[in-house]
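Asks: Listed next: structures, encoded as structure tokens.
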Structure 1
Amino acid sequence: MNFSPTGNAAARLGIVLMLLGALLFTLNDTVGKWLVSTYSVGQLLLIRSGAAILVLAPFLWRGGLTPLFKVERPGMQALRVLLASGEVYAFYFAVIYLPLADAMTYWLAAPIYVAALSPFLLGEKVGWRRWTAIFLGFCGVLIALEPSSATLTPAAIISILGSLAFTFMLISSRILRGTPDVTLVFWQMIGAAVVGLATAPFGWVTPDLRDFLLLALLGVVAMGAHVCINRALKLADAATVVPFQYTQLFWAILFGWLVFSDVPRLNMMIGATIIVASGLFIFFREHQLKRGNADIVDP
């Protein structure tokens, strides 16, 4: 008998799956940060992506190869792969030198950047309320970054560039919303694998069996997190479940403290709070407008 929850039961299950997906992503990032202290980012990406592709294989077999190669806007698809490969490389490079929560904070600002760029790249209208939230979000980034000669390290700069690459990847995903998720994820993993293959030989360290399994587990856990989040969005309204993605910051602070003895900086906590608040306001405002009442105007 198939169990297909509806109503409140579906919403509750969607929240649970979103929370689980956020936890899995943060566990993935925590293990990745621990591994890149020994292994190169390229090596991590190569093994991680290979494992993820193996997990995807049954879905690819069932759906056939045609959707993988007969895609809309091939140029945009290739650009998205480049952006995705760049942002994941930048993230794992950044966490070598930065606390996990710091790196996570920069990436959480991506929805704010998307909102700021959407009028110019997507032709969307942004009213004064969202522009105010965008401005406050940028202030939050500056507070968290605390720009100075001491804090503007290469890792911090790469974090900003990586979060911008993630931003443009999100925008390209909006443009390619008609492409099946499996196709997007497959080419994203292929791109990361190619980058890993090209860079892994520089500083290669042969892993023992335990570490090899952990490197492979990164891909499996990431795929599991994607499944949880995608399923959550199918079970419940986006406004119900998406805000729970921000629990990643809580887990990043907790795991950073427990595993790496990272004590959160006060300015990072203040900046992160502003970023999360701005991001949530932008999300709910966009959702309100898209819900579709014709009498709603965003002046």
Structure 2
Amino acid sequence: MFQQMQYFIAIVKNHSFTDAAFECNISQSAISQQMKELESRLGVKLLNRKGRSFEVTEAGQYFYTHSQDVLADVDQLVQNTIKIVKNDEVILKIGYLRSFGTAEFLQTVSKFTQKFPKVKIKITSGTHEELYELLRTDQIDLNFSDQRRALSNEYQNEFLTSSEFMVAVSQSLPVGKDQIDINNLIDLPCILIIDSNQKSSEEEYYRDVLGVKSKFITAKNYDEAQMLIASNQGYLIINQRMQKQLDQSVVKMIPLVKGNNKLIQNYYAYWKDNNSGYYIESFADLLKQNFA
């Protein structure tokens, strides 16, 4: 049936039985016969023939569109199957969010290496925007990062975990520890741990998604951020699982809300839909297991 699908795609693409037969290197009578057999097998008309021309039916248009996806998946399957048994070195390029912490990620790398010793893993860490750009431009195969955009059908999006946002403030700040609204921090600067070239994209995310109205100041690392917090020069937004990065005898950690809503950060493994393969999916499965 796969061969018949290829013939049908060629006919519709060329809008000609003659040109399709030439492209597929078979006779016109043979390709016409194959189409009759395909329609008989499906039990629907794919083409309405009018003399020497034809029109694609609604069912035919659907079959044409999705046949291309199926054949692309088959080609990928064949390539990935061959890779598994080849002795050629396979390189898997993985990116992970630098600020997240590496426990689950390192466990995944260790288990994957034990399971697939022939696969060489190349690891890159970065900010959300750096990793997104690397994935978009095919410089990494899989990206483990936080969600900042609407999920796209161009990517496989494997949910891994979520974590509530917290705010780290000075112990001297006269607020309780139950929760704090983002709007109540407007008079205190918000600290970003970021390189200067990423500042504008980070500010946009904090403004549009988290609702920050404060001015921004930057710190090079958590130690510098902690100094600013301790001296009441700013606050740091961090999620619950990352709060261990800070000394809680120096800073106060409070759950962060916006209005009546808790602020939650989701984390995913992302990879391009057209680059999905056995090793990428295996790594993503192991990562998901470690978060479970």
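Read-outs throughout are calculated quantities, based only on the coordinates presented, and are distinct from any laboratory measurement. As the structure is a computational prediction, the values presented were derived from the model and not from experiment. Cβ atoms are built from the backbone, for glycine too; each structure is taken alone.
Asks: Can you say which of 1, 2 returns 0.70 when FRET efficiency 1/(1 + (r/R0)^6) of positions 124 and 220 (r between Cβ atoms, R0 = 41 Å, to 0.05) is computed? Could you put the intermediate results ahead of the total?
Replies: Numbers: 1: 0.70; 2: 1.00.
This value belongs to structure 1.
Asks: Here's another thing I want to ask about it. When distance in nm of label points 7 Å out along Cα→Cβ at positions 204 and 284 is calculated for each of the structures 1, 2, which structure yields the highest value? Could you put the intermediate results ahead of the total?
Replies: Details: 1: 5.2; 2: 2.5.
Between 1, 2, the highest calculated value is found for 1.
Asks: Taking mean projected area of the Cα convex hull in nm², for residues 132-235 alone from the coordinates of each of 1, 2, which one would give 10.4?
Replies: 1
Asks: Taking 43 as the value of relative contact order in percent (Cα under 8 Å, 6 or more apart) derived from one of the structures shown (1, 2), identify that structure. It would help to have the intermediate numbers written out before the result.
Replies: Working: 1: 43; 2: 22.
Working through the options, I get structure 1.
Asks: Among the shown structures 1, 2, from which was the value 1.9 of distance in nm of label points 7 Å out along Cα→Cβ at positions 164 and 244 calculated? Before the final figure, lay out each step's value.
Replies: Values: 1: 3.5; 2: 1.9.
Clearly, the read-out refers to 2.
Asks: Determine which structure produced the value -26000 for helix-only ellipticity at 222 nm (-39500 (n - 2.57) for each DSSP H run of 4 or more, over all residues; to 500), calculated from the coordinates; the candidates are 1, 2. Write down the numbers at each step before the final one.
Replies: Details: 1: -26000; 2: -13000.
Clearly, the read-out refers to 1.
Asks: Follow-up. Comparing structures 1, 2 by Rg/Rh (Cα atoms, Kirkwood Rh), which one has the largest value? Kindly include the intermediate steps, with their values, before the conclusion.
Replies: Values: 1: 0.96; 2: 1.17.
Ranking 1, 2 on Rg/Rh (Cα atoms, Kirkwood Rh), first place is 2.
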